[in-house]
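Any read-out appearing in this document is the output of simple, stated calculations on the displayed coordinates, not a laboratory observation. Owing to the predicted nature of the structure, the values given are computational and were not obtained by experimental measurement. Cβ atoms are built from the backbone, for glycine too; each structure is taken alone.
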Structure I
Amino acid sequence: MDFDLSEDQRLLKDSVDRLVLDQYQFEQRKKYIREPAGYSAAMWDQITELGLLGLPFEETLGGFGGGAVETAIVMEAFGRGLVLEPFFATVILGGGLLRRAAPASVLGALAPKVAAGKLKLAFAHVERHSRYDLADVSTTAHKDGSGYMLDGAKSVVIHGDTADRVFVTARIAGERRDRNGIGLFLIDPASPGVSRRGYPTQDGQRAAELTLANVRVSAEDLLSDNALPLVEHVIDEAIAALCAEAVGAMQAMQDLTLEYLKTRKQFGRAIGSFQVLQHRSVDMLVAIEQARSMAMFAAVMAAEENPIERRRAICAAKVQIGRSGRHVGQEAIQLHGGIGMTNEYAVGHYFKRVTMIDQLYGDADTHLSYLAELGGLFGKVA
């Protein structure tokens, strides 16, 4: 298999890497996080100007028809910069749901606005009791005349506090954990009965609690009445994107650690000259390369239409990313010593983000159990 990037992919990588290097040094990020939205509006405009918001959409919709590999290129760069802007919520989650669930008329109306940076999206699916089970939905959608009435609550809606439209899963029929009967709605968070409370997360990102109380939506707002399979596909694509972001963050942690080992002196010599620390830094490198390989595998398999094969690959990648992220993060903190624990130094912030990525959509142990149920990466042996 040829893993070399195409000319267009190299150009994309160069432009995104340059943007992050020029605009997302750690001190700049600390300024962005203090802005009212929790990220930089000016940076969002630059991301828009590069055309990154149109990544998943066809050219006729204002995008450039990028796939999982292009997404991985962008997300790895964003991981190195600990980018705060709602790219993941709007483009990966929201854009994925638009492409897979929205009718042509809705896609044609909204995708150009997303690509132009004029419409931010979010996906509200987590409920307090649901943990990692996408089918565990107790938010209800009752038929009311020609439309529906939504009631329930959603938690940890990534960048839900600044989204202009929110995708919401709600149960139309069946019991709480049934796979069938889950509807996907696209709602305006300014609608009567919708309340949201935004807050910062531990990794510096933003999320919101969303409450729905007798929220009336039209029949056109229902994008799918059997949404779970397409939601699962979008989440698998999102996990592949997060794997790439985690690799970028891990690489940044290793770079910071190596630089520290070269400059920090004890007993009159750089601590990087001590063999035991060299061995530990090599172990970090091995863990990162294992994670990078699995992130590439996830990117290749993210578009796989066979849900079993795709799920095996995504689960395996999530396991490796979680394990490598923990190892690299712990080593980076320990090799830095006390400074690694402070908010004033970058390495701890990278570790927080990698830890959050491990928790999103199932941690390493959870995905290992999923993989075991599926018979391992290559299936059950007859």
Structure II
Amino acid sequence: MRCKAALVPKMGLDVVVEEVELAEPEAYEVRLKVMTCTICHSDIHAFKGEHGAYEGPGMAGHEIAGIVDICGAKVTYVKPGDRVLCTEVRQGCGTCDQCLHDRHWFCENLPPMTFRLPSPYTRLNGEVCIQTCSGASGFAEYTNAHEAMLCKLDDDIPFEIGSALACGFMSGFGAVLNRCRIKPGESFAVTGCGGVGLSAIMGARFSGAIPIIAIDTMDSKLEAAVKFGATHTVNPKKCDAVEEVIKITRGYGVDHSLVAVAGNGIKKMTFDLTAGYGQMVIVGHELKENEWLDYINAWDVLAGKRITGSVMGAVTLRRDIPKYMDMYRRGLIDIDSLLTHRFPLERIKEALEDSMKGALKNVVVIGGAK
């Protein structure tokens, strides 16, 4: 079928919207009518090749919410008409050893998620588009997705909330609950206060952390952090962030820290402001060759200091997302305030530019936001 989609003719941010041909879904895939797709900075990095170079036209958009249009022959989880969110996280088979240990990302019976592969989209000039950062492309009227990437969206949850849940929120909030595992009264700091960082602050507040320290170079984002639960803010352009955090924590550093932006120097700063017995969780990243942590000495970890990572909040998709939907409807988490501006698909270039200027979470409204 033909539909409109946003793409870059070559690696970069020269985004155009044009008609493309979308192949029929395969046996375990569905075709989704995309209703909303929120913008994640990973989309921008991916378009630019900062998560790995690619040849030819590229597509992105991975925070997807929509309606199932048609199903492949072997799809069993959903049916046409179902409201769903679509994410990079795969539910997994549920029966292999990895799934039974809540490691669905490593499911032994599903193919691993791989980026920068040929997509089911073909430009009308015959070029096959590359999916730059997900197994589906949400900046389009329709997209194909494996059923393992889907979670049903409750009828009272708006599509744009489903989109935000599909990556940015779960990556921050889930990382705090599933990786940090904060105990009430423990301290927390987050470096980078975009959508992921602010979601991490919500997770820290939900977990009972005190103090909650927000670190960013943009005062507007620090102001937003306070609204989401930060008790202290630190701007590294205006002070020595490490010294300031250590002072706030009575000389120890924080029990838990999370890095929500890319950059080796940023990680060193966050590692240094983490207590000698604390843990740093890494979420933000760029090209592998730029992420070597060559500043760590064995002595730094002898007292128990730890570094770990978190992919997509380490969530189990169909277990955790329903919980987050319930938290949202009960007012325990504030996703609405993460959503900054709304743009139609035809204005996606403007939406991306606005995101790069500091907007928290822009929404591309394609089929409708309700």
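Numerical summary
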read-out: Computed 29.8 for mean count of other Cβ atoms within 10 Å over residues 198-205 - originating structure among I, II; value: II
read-out: Volume of the Cα convex hull per residue in Å³ - structure with the largest value, from I, II; value: I
read-out: For helix-only ellipticity at 222 nm (-39500 (n - 2.57) for each DSSP H run of 4 or more, over all residues; to 500) computed as -16000, the structure of I, II it came from; value: I
read-out: For mean count of other Cβ atoms within 10 Å over residues 62-69 computed as 18.1, the structure of I, II it came from; value: I
read-out: Among I, II, structure where distance in nm of label points 7 Å out along Cα→Cβ at positions 70 and 254 as derived comes to 2.8; value: I
read-out: Parent structure of the calculated result 2.4, given that distance in nm of label points 7 Å out along Cα→Cβ at positions 102 and 126 is the read-out and I, II the choices; value: I
read-out: With relative contact order in percent (Cα under 8 Å, 6 or more apart) derived as 14, matching label from I, II; value: I
read-out: Structures I, II, by Rg/Rh (Cα atoms, Kirkwood Rh), for residues 238-309 alone: label with the highest value; value: I
